[in-house]
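In the part that follows, the structures are each spelled out as structure tokens.
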Structure I
Amino acid sequence: MTRKYALPSRENRSRYIQENFDAIAPNYNRFNDAITLGMHRRWKNRAIQAAGLTHPFNALDLCCGTGDLTLRLLALAGPGSTVTALDFSDSMLGILQKRVPADKRRMLHCRAGDATDLSFQAADSLDAITIGFGLRNIQNREQALKEAWRVLRPGGRLVILEVGKVTLPVIAGLHALFFRKIVPLIGYLLEGKKNEMYDYLPASADIYPSQLEMVLELKAAGFTDVHCKNFMFGATALHVAMKP
């Protein structure tokens with residue numbers, strides 16, 4: 001009988017995520033293309049548009065991974081702009097740094113760190129914070145949102161692209177089957193072996209809040225003008241919130 005995957009405890013989750021994302025970093029971009037048929041690229045474009053940035057700007061990409069959102073921010077960045085990319089995984093950050101165009105490297109600051117501790121960043125200093133498919137990996141989401149609110153300037157935006165909840169019954173069933181059964185298999189094939197991180201990803205989505213619950217969490221953290229856009233019947237959701 002196949003052992004059912006169990007999420008790591010809250011106490012061990014941060015270390016687990018750091019160690020295992022390092023392991024899958026080389027195949028992570030191909031994995032995202034495979035499980036979304038490339039549609040994640042469009043969603044990330046929409047996320048950057050939603051940040052509403054004007055030149056020059058200071059932006060932070062939390063849980064940046066291999067840098068899809070970071071690179072999009074850098075593509076917009078003109079003279080005087082800075083983009084900071086933060087992630088737990090040194091391997092992910094290493095891949096990002098190799099992807100950065102030479103003419104944009106001075107604008108990028110890469111940091112290995114925790115989204116719940118942004119003490120390196122001054123309060124009221126950022127025009128936008130993006131986070132793509134990383135918020136569900138943060139052990140203390142409430143603290144991460146408080147830190148995001150602290151470092152954004154008044155009028156700055158927090159943009160979250162993350163898994164969502166499909167509510168249409170038939171589609172929800174098909175999505176659950178795909179995400180829980182097919183997605184891990186795709187990861188195994190790309191990795192060339194079984195890796196439980198590909199089981200973690202759908203399991204972490206199950207415990208992530210619904211779109212409405214996420215709106216309420218953002219408002220509780222002090223954000224206003226919170227709205228949500230669904231993609232793929234709600235399988236992916238884009239939340240945008242402003243610091244008043």
Structure II
Amino acid sequence: MGYCSRSRAIELIRGGRVQVNGAIERDPEFPVRLDRDRIAADGKTISAEANVYLMLNKPRGVITTASDEKGRKTVYASIGRQLPWVAPVGRLDKASEGLLLLTNDSEWASRITAPETHLDKTYHVQIHAMADAALIETLKKGVRCEDGELLRVKRAEILRHGEKNSWLVIILEEGKNRQIRRIFQALRVEVLRLVRVSIGPLTLGELPKGDYRPLTAKEKQALDMAMERGN
């Protein structure tokens with residue numbers, strides 16, 4: 001219903017702060033009929049929020065969470081308080097930048113991040129090395145990380161070279177935790193910048209760093225169609 005995150009909802013329910021038709025319900029799996037049952041949190045009736053779908057150009061140094069015990073800046077500093085509750089769709093680590101989706105439609109968010117959806121995520125990655133065909137082939141074949149996990153990319157190509165570094169285009173089908181950074185760490189190659197530029201057919205475009213905007217109806221439809229096709 002767009003009131004809060006699933007984890008927060010479980011806390012509220014188990015804490016006895018949620019009522020269904022006037023009775024406290026402590027089971028997060030308790031079934032309700034949204035068209036009939038009255039749900040309240042802390043005595044206040046909850047009504048479904050309109051679905052919100054946003055894209056944010058996440059700056060470097062900002063963490064993808066609602067709050068931080070260390071007081072670090074979060075992505076919510078970019079969107080302010082005037083919007084309904086929204087949550088990030090997946091994550092970008094603190095040092096990473098670029099396209100981040102936020103929504104209060106938790107079912108849609110789960111589909112975006114689900115491995116079986118096969119939705120490509122495209123990154124521009126600057127490394128402190130001169131990339132060559134051998135490196136590209138290694139990325140495609142896979143790299144065994146220190147924990148023994150084999151990580152590979154779906155596609156990779158050289159975007160451009162500098163004097164001492166290179167920019168690569170890397171496409172992931174299933175984004176595991178810090179996947180690109182872990183691959184290059186295993187290869188003893190330093191990642192200088194990591195920017196997500198697209199999710200499926202949705203591209204970051206010219207959205208300024210730190211700014212956000214709603215998805216257009218056409219963009220939302222294109223993402224939904226891509227998930228149905230599995231690409």
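Each value in this text was obtained by applying a stated rule to the coordinates, not by laboratory testing. Remember, predicted model here, so these are calculated numbers, not experimental data. Cβ atoms are built from the backbone, for glycine too; each structure is taken alone.
Please compute distance in nm of label points 7 Å out along Cα→Cβ at positions 59 and 83 for structures I, II and give me the label with the greatest value.
With respect to distance in nm of label points 7 Å out along Cα→Cβ at positions 59 and 83, the highest-scoring structure among I, II is II.
For which of the structures I, II does the calculation of helix-only ellipticity at 222 nm (-39500 (n - 2.57) for each DSSP H run of 4 or more, over all residues; to 500) return -12500?
Numbers: I: -12500; II: -6000.
It must be structure I, since only it matches.
Work out the source of -0.56, -0.80 here, i.e. which of I, II gives that when log10 I(q)/I(0) by the Debye sum over Cα atoms at q = 0.14, 0.17 Å⁻¹, for residues 91-194 alone is computed.
Details: I: -0.83, -1.04; II: -0.56, -0.80.
Here the read-out was taken from II.
Between structures I, II, where is distance in nm of label points 7 Å out along Cα→Cβ at positions 75 and 163 highest?
Once distance in nm of label points 7 Å out along Cα→Cβ at positions 75 and 163 is tallied for I, II, the winner is II.
Looking at structures I, II, which one was Cα extents along the principal axes in Å, for residues 19-114 alone calculated from, given that it came out as 35, 27, 25? Show your work: numbers first, answer last.
Values: I: 35, 27, 25; II: 45, 29, 25.
This value belongs to structure I.
For Kirkwood radius over Cα pairs in Å, find whichever of I, II sits highest and give me its label. Walk me through the intermediate numbers first.
Working: I: 18.3; II: 19.7.
Answer by largest value of Kirkwood radius over Cα pairs in Å: II.
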